[in-house]
Each structure stands twice: as C-alpha cells, then as structure tokens.
Structure 1
Amino acid sequence: MDMDLGSPIVSRSVLTYEKGSFSSRPRELVQETRWTITAGGEVLERFSCSPWDLEEAALGILFFQGRISRAEEVSRLTISPEKGLMEAELTPLPPPPLETAPPLILPPPQVLKLAAGLEEGSGLFRRTGGVHTAALARGGEIVLRREDVGRHGALEKLAGACLRNDFSRAGNVLVFSGRISGEILRMAHKIGSSVIIARSAPTDLACRWAEECGITLIGFARGENFNLYTCPQRVLP
C-alpha cells in the first residue's frame, strides 16, 4: 500500500453569492500539502501535492529528473509528514531494455469513449472540482489512473505507479484532464505515450514538440467532439 494521510477532502464554510444575495454554506475542498524531496542529503525539489499516493509521487519526480529508471533503484524512501520531507536513498542499476510497441490505431469513437471515461471515473473531481486526472489507456480501456491537485503532480504519480507496478509504458495512450503545455508534452513523451487525449487545449510549443516526437495530440475532447492537432494518421479512418 502506498502512504496516504487521512481523508483527501476537508470542509470549509464559504459565502456563496446566488440570486442577488450571500449565504453561508459548507463546501468540500481537496487537501494540498507541501513537501521537500532529498537524495543523499541533496535537496532535489520543493513541491505541493495532494496527500495520497506519496510514494508514487516521489518515484515520479525521481524518474522525471533522470535519477532513476526503475523502482528498484530507490533502496529506501522515508516519508516524514510532520516535517513535510521525503528522503530517498538511491542504488543505481542498469537501465531496462527499450520497449517497443506495434503501430497504434485509435478510431474516433475510442477517443470519445476514453475522454468520457476519464471524467466518469473521477468522483473526487465531481465533488470538489479541485483535482487533475492523468490516466493510461490500452486496447481502448483506461488501465491506470492517478489524481492530484496539480497537473504535474498527477503525471508524476502516474509515472510512479508505472514504476511500482512494472507497467509497460510503450505505445500507451495518455488521457489527461488539463491543458497540455510544452512541459506536460515532454513528460508524456518520457513515459512512452504515443497519443495524448486532453479535455483542454494544447499550447503552440506542445504542438511543435508533438510533431517532433511523433505524438498524436488531441485536445478539447468533450462530448462528441475533439480537435486533432498533430500526427493524424493514428486517428483518421
């Protein structure tokens, strides 16, 4: 089991303006916590994240920083909630062999199905509106998902889950709730996604990098519509 710190939700009384007047009502908020991660006494990053899947968050950060390529390289991970500190001990290992995947074809109905499945599976978002979701799909089905208050945090936890479960990343589809910036595109490329389906917009830089990396980038995937920005050959009939 990964480490969680109690309930992901707290309640707060807020003033709601509705029909010309204010009223006090309880509202549910997603928790956000502050952390510092170190390795060998060196501070690697200070960041915020939701207080669940913390081991996966640490693995994802170490992976995206190029410190590890597999979970076994973290010989020890100490999480101290009272200090907001994650301390990692690393044991370098040879990188795993490169993975290859057969050509991926994703018909439009599957694109829409995956986009709808991302939102349907996020009860926390429906309750609070305060989390991002990152999921990996294979064979037209979502097989792994993680949530966090931040876009980067959701992807870091997803990458950490792949490492912990020795999950093959090659040829997967990333389904994402937020905007696709250049940095998010780079992270998706590093976890081996050849298709990205997002409910929001990409940036110009993300589109240019997607073309360079050969990634099919889909945005505004909502209801019965989506925009196809790059590498359309995986989607067009």
Structure 2
Amino acid sequence: MIVIPQKARDGFGKLLDPLALRLIRLHVRPNLITTLGTLVIVASAVAFALGRAHWGGLLLLLSGLCDMVDGRVARRGGMVTTFGAFFDSTLDRVGEAALFSGIAIYFLRGGVAPGRVTLAVAACIVALTASLLVSYTRARAEGLGLSVKVGIAQRAERVLLLGAPTMFFGAGNRGALLFWIVVVLALATTVTVVQRVLYVARVAREPAMPRPPRSRDTLPGHAPALQTRKGP
C-alpha cells in the first residue's frame, strides 16, 4: 500500500522538470543540490528545536523539493554517478537524524506538557529508528536483487505529514499537534518496516531467477539507485 499514488508523484515530478532543465543549463551539479537540501533540512531541525514550528515545516517541505530536483537533474542531465547515489542516500539519513533530534530538543525544552515529555522524546527516537530502517530494508533488499517500494510511510509521506501541518498551524497548543504528528509518524514508519519485511519474506519464497555475479562498487543495495538516485 502506498498513500501517495504513483501518478500523483509522477505528475508533481513533471512540474519540476522546467526547474531541473534550467539548473542543467546553468551547469548546477546534482550533488550541490543534494548538499543544499541537507543544509535546508538541518535549518528546519534548528527551527523546530527553537520552537519555530512554522518555519520548521516550511523548510522541511523545501528540503523535500531539493530531494526531488537533484534526482531529476542527475537523470536528465546525464550526471548519474555511483558516488552521487551514495552521497544522496547518506545525506538523506543525516537530514532525518537532524530533524528528529531537533524536534526532541524542542520537547525537552518545554515544548509539550511535562507529563508528555518522556513519551514525546521516545516517539522521536522510534520515528528516527524506524525511518532509518525503512531505508535500510529497501537498500538491503536491492542488494539481494529485489525491488521494495511498499509501505504507508515512505519518505514523501513522512515529509508531507510533518511539514504541511506544522507550516500552517505550528506546533499547536503546548506542542500537542507536533506531538501527535510524531506519534503517528513513529507508528506509521514502524508499520512500513514490517510491511517491507513481510513483502521480502513473501517474494523470497518465490523461485529465484539466476543473476550474474556483479562487483559491489558501493553500499549494499545502492547499485539500483544509480537509476533513480533517490532513497525511500
């Protein structure tokens, strides 16, 4: 199950094509866009930590745009590389770690009612751990020759669920809105990990097609990323 239909993803991606083509003409490298996107999501994390949830949500959505544009620039500009796929995937994880750390700091600084602080921080830890596992399960499966893109909380869903409400409504009364968003994210990402494990368990039982041996020139599971340059 995928919450955001693939047609909607593809349609929005086409809207970004003019921007991607413009950046290609300006000789902007995709790795530069990836780095910029990471700096933006780190700024989002700082905004959340300081209690500026409106700015945090806005910056998070902007980082998501960078995350989409860099892949389109790489593919359309013929700049897909092994290191680019590795760099993109690595910085995605840096951004997620920074984001949930920033939100946890906000909770610890009195962003939620005292009785909710422990649960709020625990939800951040679970959401971060599960987010990293969502990415790892796909990468590891790809290393085994399987394509795993299932789940209710892939990267796009996580960015939208956290970014859109906070951009418009902030953290809510005493951080209640942000608290419940993180709780939902923790549950949804955990479910996504389980969905991917079950999917691989089901597919792995099917007769395997023989695959020619290949050299491992990057992290396990990231050779297919050379085609998409995007993680989950």
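Ranked by mean count of other Cβ atoms within 10 Å over residues 69-76, structures 1, 2 are topped by 2, which has the highest value. One of 1, 2 was used to compute helix-only ellipticity at 222 nm (-39500 (n - 2.57) for each DSSP H run of 4 or more, over all residues; to 500), and the answer was -8000. Which one was it? Value -8000 for helix-only ellipticity at 222 nm (-39500 (n - 2.57) for each DSSP H run of 4 or more, over all residues; to 500) corresponds to 1 out of 1, 2. If you work out relative contact order in percent (Cα under 8 Å, 6 or more apart) for 1, 2, which one comes out largest? Largest value of relative contact order in percent (Cα under 8 Å, 6 or more apart): 2. Which structure, out of 1, 2, was Kirkwood radius over Cα pairs in Å calculated from, if the result is 18.4? Structure 2 accounts for this read-out. For which of the structures 1, 2 does the calculation of mean count of other Cβ atoms within 10 Å over residues 173-180 return 17.8? Clearly, the read-out refers to 2. Can you spot which of 1, 2 the value 1.47 was calculated from, given it is Cα Rg over 2.2 N^0.38 Å, for residues 53-140 alone? The read-out was computed on structure 1. Here Rg/Rh (Cα atoms, Kirkwood Rh), for residues 109-204 alone has been calculated and equals 0.92, so which of 1, 2 was it run on? It was calculated from structure 1.
Any read-out appearing in this document is the output of simple, stated calculations on the displayed coordinates, not a laboratory observation. Nothing here was measured: the structure is a model prediction, and the numbers come from that model. Cβ atoms are built from the backbone, for glycine too; each structure is taken alone.
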